[in-house]
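Here, each number is a calculation from the coordinates, and none is a lab measurement. This one's a predicted model, so the numbers in the text were calculated from it and none came from an experiment. Cβ atoms are built from the backbone, for glycine too; each structure is taken alone.
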Structure 1
Amino acid sequence: MKKKRMVQQLIEDGHIRKKEVIDAMESVDRHIFVPDEIRDSAYVDSPLPIGEGQTISAPHMVGIMAECLELDKDQKVLEIGTGFGYHAAVIAKIVGENGKVYTVERIETLAERARANLEKIKLSQIVTVIVGDGSKGLLEYAPYDRIFVACAAPDIPKPLIEQLKDGGILLIPVGGRWHQTLFQCRKIGNKIEKKDMGGCVFVPLIGEYGAREERGE
């Protein structure tokens, strides 16, 4: 019941419109993807702490990003910043059983929890969780139809552009520590068409192409 109310509010607020996004968010139980001690807050439209200084994104941001990715069935998608796996689960529902989601998480304990959560809701065949430096993408399975980053970068990492298919979409928050702009980047040949999708706040992208201050520079 709480989940239905959450989704209905997202629709009324204009955050989600596409049937496939609405259906996906209605089918994924967010409470599975938050720590046990805060499950009562699982369907509040707010980011929530999941440990290790990380958060699960607010439902409205998950919905907005899913819409901005312009997803289709059977696509291959790369996510940077798995967390507990909620965002990947929503995307997996949209691309379907013949699609594929690869998601990179730098923190082993979060990756393990994400794998368990995805196994619990029978999405582990669609979603593969990998521990690594997400700022470098995931060359092994490139190119991707879609790439999205659930953490904030100072600039768009070059490897992500290189690993995107021609005609593909990269969605990434770019900016400083406390405020970023969500950019939809469409790859057309050797060019990138950037579109401002609005302001946002994410935890920093950490890694070779991540935030300098987080690398002690």
Structure 2
Amino acid sequence: MRTLIVEDQTVMRDGLQALLASEPDFEVVGATAEGESAIRAADTLQPNIILMDLSIPHVSGTDAITRIKRKHPEIKIVVLTLHKEDKFIQAALQAGADAYVLKDDNREELFTALLTVITGRRYLSPSILERVIMGYLDRTTETPSWEILTDREQEVMKLIAEGYRTKDIAAQLTVSPRTVETHRTNLMKKLDLASVSAVTAYAIANGIIAQ
């Protein structure tokens, strides 16, 4: 997989290049220290994956993700950061990040994230997933049962929670992406869920999918 690294710390950037270079499935096609050049590199280098920190100069990681995904929705973006706060997690996922991994996770966690996003699924490292779930539970007292959803809405919810994107869900269910989006909007409204991460947290908390 053609991989672009976006990391402003030289030692970290060099370390990631060396780490990925040791794996035959990955080819590092570029490395940059700031957001604006990352956006240009996405155009010129056409990577399959971008491994990106959020705290980068000139253009923030979140803004860079938004701009790259707008032009290149097929590029998978894996956030690798120190930030554990909910506001960073939510902002990155809403911007279009496909995975969120912490710098203090081990290398196996990082490679799991990279290989997962290539299959079209999202990935959250276990510590981040736990935060998302606990945040959801803390905000929730009594939640509606997912049994109020139609059978098709339940199917869509399970696939969303498992990390599949709209186009992949549409292909699996043999419906249009717009139909999937309609089901997603309806089920989130019925269950009073405000984001995809909240859907995932609900599904895990209620035993719909395994953690």
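One of 1, 2 was used to calculate distance in nm of label points 7 Å out along Cα→Cβ at positions 16 and 184, giving 2.5; which? Display every interim value, and only then the final one.
On the way: 1: 1.7; 2: 2.5.
It traces back to 2.
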Give the label, chosen from 1, 2, of the structure having the highest value of distance in nm of label points 7 Å out along Cα→Cβ at positions 64 and 80. 1
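Once distance in nm of label points 7 Å out along Cα→Cβ at positions 40 and 192 is calculated for all of 1, 2, which comes out largest? List each step's numbers first, then the result.
Values: 1: 4.4; 2: 4.9.
Structure 2 gives the largest value of distance in nm of label points 7 Å out along Cα→Cβ at positions 40 and 192 among 1, 2.
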When Cα Rg over 2.2 N^0.38 Å is calculated for structures 1, 2, the one with the largest value is 2
For -8000 (helix-only ellipticity at 222 nm (-39500 (n - 2.57) for each DSSP H run of 4 or more, over all residues; to 500), calculated) the corresponding structure among 1, 2: 1
